[in-house]
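Next come the structures, one after another.
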Structure P
Amino acid sequence: MSKIKEYYQRLSTLLQEVWIELKKVTWPTKKETTAQTYAVIIVVVIIAFFLGFIDMFFRFLIIDTLMK
């Protein structure tokens, strides 16, 4: 029974320490979060177009050039 009690005591200590650390975090503002989200979306779209272009290039190279 003491192992179970010790387990819950350690879990309680961990959760208390986590809560203390979370209070120290400086969370981004809504404006910062929105700006960073837009930046990520733009980068993802640019990379998607780049990879699509590379895919079309290799498709053209392999199918239309080498398969003839």
Structure Q
Amino acid sequence: MNGGSVVGQAIIAVDPSRCLGCRQCLRFCPRNALVVRNDLAQLADASWCDGCGRCLGHCCADALSLTPCP
């Protein structure tokens, strides 16, 4: 994303009301930060997500967004 300027400043958030559990986001996350539990994507561990955004464009349900790091 954008020359990597977001990396380290944001993490992925999943909107459970939109997630279809299709696992596309998992395929494109280079850090394996996402898992599917109970048919919904979620962060396995927030510290694993570097906010690169590679998963964003692969979510057909538009259930992913970047949020500022806590």
Structure R
Amino acid sequence: MITEDDGHVITLSDVFTISSDGTNKLAVTSTTNIIEMNPSFSANGEFIYFDNANEGAIYRIKTEVVK
């Protein structure tokens, strides 16, 4: 997760996946109206869940599992 703030509150947030060596940064979300927080993979790696700090909603995004 990468966030921006104005010194008081988070103003922008998006979810990324990144390889363990720091390469292959890939944006999972790219929004201006949702503050994505607390991202977590499902146990089987098929989904990423995150909540929206502005409204408390929980989102689920299907991932591509590379084997």
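Computed over structures P, Q, R, Cα Rg over 2.2 N^0.38 Å reaches its largest value in P.
Determine which structure produced the value 2.8 for distance in nm of label points 7 Å out along Cα→Cβ at positions 36 and 52, calculated from the coordinates; the candidates are P, Q, R. Attributed to the structure labelled P.
Taking distance in nm of label points 7 Å out along Cα→Cβ at positions 12 and 44 as the criterion, the top structure among P, Q, R is P, with the largest value.
All of the numbers you see were taken from the coordinates with simple rules; none came from a lab. Quick caveat, the model's predicted, so the values are computed rather than measured. Cβ atoms are built from the backbone, for glycine too; each structure is taken alone.
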